[in-house]
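> In what follows, structures are represented as structure tokens.
All of the numbers you see were taken from the coordinates with simple rules; none came from a lab. The structure displayed is predicted, hence computed values, not measured ones.
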Structure I
Amino acid sequence: MPEIAGFTKHRPTDGEDALSFLERLRASTTPEDAVTYSAFAAQPSTSIAWGVESVRITLPDMSADDLQMLAWITQWIDNPVSETRWRVMRAAMYAPRRTAVVYLGLAVGWSGGALAPNDPITAPAWRTPKAVNAAILRAIGQVGIEQRSVSLARILDLAAGLFRVY
């Protein structure tokens, strides 16, 4: 997806596989680029599922509204029907605060298909990974500074699983 160039400064080298590139990003001076790369590299539903798990392990104490949104997002991941996607999108669009979970809700809404039952417009493909990236980086930003590197490491451990082929 060419739009990733606007979000990261690093590029893969010739012959570098996805996991090696992820590890190089992780070891760089901007390891957040590894989050961005992972969000863009995975299929939308996989990226969103990784985002959900990343936010859960980073922010264990969420509000009731975020827990409800997370339940709807998980419902969509398990059964990706338009009606659930629209409900998640509507709730995310009208949420009073843009929490990490709300960004994941936007990612679901933009993941494909019409934006609303009576609206044939679809979102550009880059919107979902951008929202997943925003969700994860927002979650990391909410933990204490002393925990940020640990949280990022745990999230990137999860991301590595997206690139392993067994």
Structure II
Amino acid sequence: MQVDDSVWEEIKNFMKCLIRMYEAQGKHCIFFETAMNLRNHKRHAVMECVPVGQREMDKAPGFFKKAMLEAESEWSQHHAKAVIDTNAKKGLHASIPPNFPYTYVQFGYGAGYVHVIDDESQFDAQFARQVLVGLLRLPPEEMHRRHKMESVATQQQFVREFVSMWAPFDWTLQL
């Protein structure tokens, strides 16, 4: 999804801080985003961050590349570019033209892959999450399980714990 350069700089700052926060815990970050239905006026994108161990981080590029190569049929019009290495192109925004639907994964800060989606009606919006379920060796039913809504008190506790972890790395406190 295309955003102003200033917005993209802020996103990158948050990503860097998340990476530092999880590195302090001995973990690595996998970021992923899927942008679909860009032609209508209800554009929306969500970037997610999943902390993983070293073993999973080492396997992640191969897992995602293989899954992206198999994501759509061999008759896709962009099949020659099924996987675009964003490291070689200086990131996501320089790798694909505006208004193209895509799924994107980034390993830490910098290296990643983008897959241009040819047929949105045939592409699962939960693609990256499904790959992560496999990478993390979670049971397949975990992907679609409806989780019990936590109590407000429990959610507030989760927020307090995250804020406590985040505070030493929060770049916005320096503004």
Structure III
Amino acid sequence: MASSSQLPDGLWEALQASSSKSRPDAHPLSSFSNGVADVTESIDGEATNKHDLLCPRPECRSIILKKGVATLKERQSIQIEPSDIPIHPLLPPLPNSSESMHWWLITPSPMSFENIGLSRPVESIPLSPSGKLFKLLACAECDLGPLGWSEEQGTEFWLACSRVAYRNN
């Protein structure tokens, strides 16, 4: 047993190796010439994510969701930014709530994600379409968000296609 002042053999090297590990290449949706068509593939007749979804922060690039887990849906935009917090410069603004946009739908639980954080129910934004409070989705590694939303106690998790990065390899 190592004393409290000694590290076990190989621990320091393992920690150094993980901190110097290269981050995956991340591409924003805007870099794909055909938009969502370039980041989807059809599996059993449904459009799913063709690439791993990553945190868009260049210093992070944590894998949020593995390839093939989400389903592409077009639905009404939802205002998910609390009115008292400015939008982070890495996150594109979402369209007005009267417009439609593309979302990644992940079900049935947050356990489908590789790395996601959920906020407490947020009262400073409008209620969801069903009248429930929102929980906001953010990168669990660096807290960048909101990347998407879920209803409180919901089983559907929605990521904005434009707010995540894609591993294109």
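> Which structure, out of I, II, III, was helix-only ellipticity at 222 nm (-39500 (n - 2.57) for each DSSP H run of 4 or more, over all residues; to 500) calculated from, if the result is -1500?
Numbers: I: -20500; II: -11000; III: -1500.
Only one of I, II, III returns -1500 for helix-only ellipticity at 222 nm (-39500 (n - 2.57) for each DSSP H run of 4 or more, over all residues; to 500), namely III.
> Now, a different point. The value 120 for volume of the Cα convex hull per residue in Å³ was derived from one model only; which of I, II, III is it? If you can, show how the numbers build up before the last one.
Details: I: 120; II: 153; III: 171.
Value 120 for volume of the Cα convex hull per residue in Å³ corresponds to I out of I, II, III.
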